[in-house]
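Scrolling down, you'll hit the structures one after another.
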Structure P
Amino acid sequence: MSETHIKRNKDDSVDGKTDYERLKKMTEGEIEENAKDDPDAPLLTDEELKKFKKVKKSKD
C-alpha cells in the first residue's frame, strides 16, 4: 500500500473553498445526501474504513 503525502506552501490558504456558514445551517441528513451525490469523493464502506490506521502526529 502506498502512502500519499501532501505538501503546501507556507502562504497557501488552509480554509479552501468551504462555506462554513452554509454548512452550519445544514442538518446531518443534508450533509450526508450532499456527500453521497459528490462523484469526486465517494463515501467509504465500513470495510474500507476498517483498513485505516491511526497515525501519530509528527513534530516537524
Structure Q
Amino acid sequence: MVNKDQVRGVAKQVKGSVKKAAGKATGNKQTQAEGTAEKIAGKVQKGYGDAKQRLKDSL
C-alpha cells in the first residue's frame, strides 16, 4: 500500500532528475540546480510517506 506522499515524492524525484539533466545538457546551471533541489525535496517527501506508512502498518 502506498500513500500520497510516497507517490508525490517519487514524482518529484523523477521531475527533478529530468530538469537536472536538461540543465546539464543545455549548460544552464540554474535549471540544473533547481532539478537537484527538486530531486532532494522528492526524496524527503517520499521518506516522510514511508515513515507514515510504517507507523500506520505498525498500529
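FYI, it's all coordinate maths here, none of it is from the lab. Everything numeric here is computed off the predicted structure, so don't read it as measured data. Cβ atoms are built from the backbone, for glycine too; each structure is taken alone.
When distance in nm of label points 7 Å out along Cα→Cβ at positions 6 and 38 is calculated for each of the structures P, Q, which structure yields the highest value?
On the way: P: 1.0; Q: 2.4.
Looking at the calculated values, the largest one is Q.
Can you say which of P, Q returns -8000 when helix-only ellipticity at 222 nm (-39500 (n - 2.57) for each DSSP H run of 4 or more, over all residues; to 500) is computed? Provide the component values of the computation, followed by the final result.
Values: P: -8000; Q: -32000.
It must be structure P, since only it matches.
Quick check: 13.9, 49 is what I get for Rg and Dmax of the Cα atoms in Å, calculated from one of P, Q. Which structure matches?
Q
Distance in nm of label points 7 Å out along Cα→Cβ at positions 14 and 46 was computed and gave 3.5; which structure, P, Q, did it come from?
It must be structure P, since only it matches.
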